[in-house]
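Below are structures written as structure tokens.
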Structure P
Amino acid sequence: MRLLYTRPILKDLSQGSRIAFIRQIRLMSQDEVSNKLGLTGECKRRTMTRYEKGNRSPKEERTREIAFILKVNYNAIKKYEYKDITDIIYTLLWLEELIPNYNLDLTKTANVKDKDLILFRKVMDEWTNMKTKRSKREISYLEYIEWKMNLEVDLNG
């Protein structure tokens, strides 16, 4: 029997999605992780399912155990609170997995995921334009902040 490996897809940047993504990269089942965590009972996988779906968040010690089992840095799967720069750095690293094709030519695409990428590019281009205007002093700092605070991202097109 030949198994086909398909690359996992990161659903979003939530803690649960990151745990699920890494578990799949490691080719581990929820049962395997549950067993290594020492969970018992008929519904031992339910805890992992709840973590991965975001219905429940593991406490710090449990997150550290999961990181050890999955052989990753704790910062890769912890819940981000953005109180220090590491949360921002890890978010940016994960963003690449969430939007892996950002630099592709997306003008001829039609499916929903591609529309998301087009929207992302549009916002990033507009942001770059505004940062450039700010650096050239074409707009004031206050105008730049007002733009950021009032930016409306149109998910419908």
Structure Q
Amino acid sequence: MIDFSIRQARIDDMPQLLGLIKELAVFEKESNAVEVTVENLKRDGFGKQKLFHCFVAEFENKIVGMALVYPRYSTWKGPVIHLEDLIVSEKMRGSGLGTALLNEVVKYGAAQGVKRISWEVLDWNDPAIKFYESKGARVMRDWDVVQLDEAGIKNYLSKL
């Protein structure tokens, strides 16, 4: 077992977080999709209007995992949180970091009094699906993710 620690992210962690985010984008075959910057992460996670909460996994003074969540509201359930990303650096997968990060997210959600924690997983990411199901999560294969990206928003508004 490796000796790692889980803690709340700090503003000076944002360059390393961006590195993990880019690593995930490569894994998800979207290497050019990351638009967020270190400055965005600093502003949005630590500025006047805090938009997310983040936990990091640290091993040998390097951040090798993260879990980023933010509040949502369910019209059926009430307050919920969304797990945007749970990332473990490829070389650290299988070390228990993913479980430790998910544990922190679940404890955080419970402390916030949320009624649900939700997230998405790519349908081809079998190891992640098996991991989440082994933790008791329900993978809802009959739901599709719907999004309007920035161009879609502009296009939509242009037709109003």
For distance in nm of label points 7 Å out along Cα→Cβ at positions 24 and 56, which of P, Q scores largest?
-> P
Parent structure of the calculated result -18000, given that helix-only ellipticity at 222 nm (-39500 (n - 2.57) for each DSSP H run of 4 or more, over all residues; to 500) is the read-out and P, Q the choices | P
Tell me which of P, Q gives 39, 28, 22 when you compute Cα extents along the principal axes in Å, for residues 16-79 alone.
-> Q
Thinking only about percent of Cα pairs over 29 Å apart, which of P, Q has the largest value?
-> P
Structure (P, Q) behind the derived value 1.3 of distance in nm of label points 7 Å out along Cα→Cβ at positions 96 and 120 | P
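All of the numbers you see were taken from the coordinates with simple rules; none came from a lab. From a predicted model like this one, the values you see are computed outputs, not experimental measurements. Cβ atoms are built from the backbone, for glycine too; each structure is taken alone.
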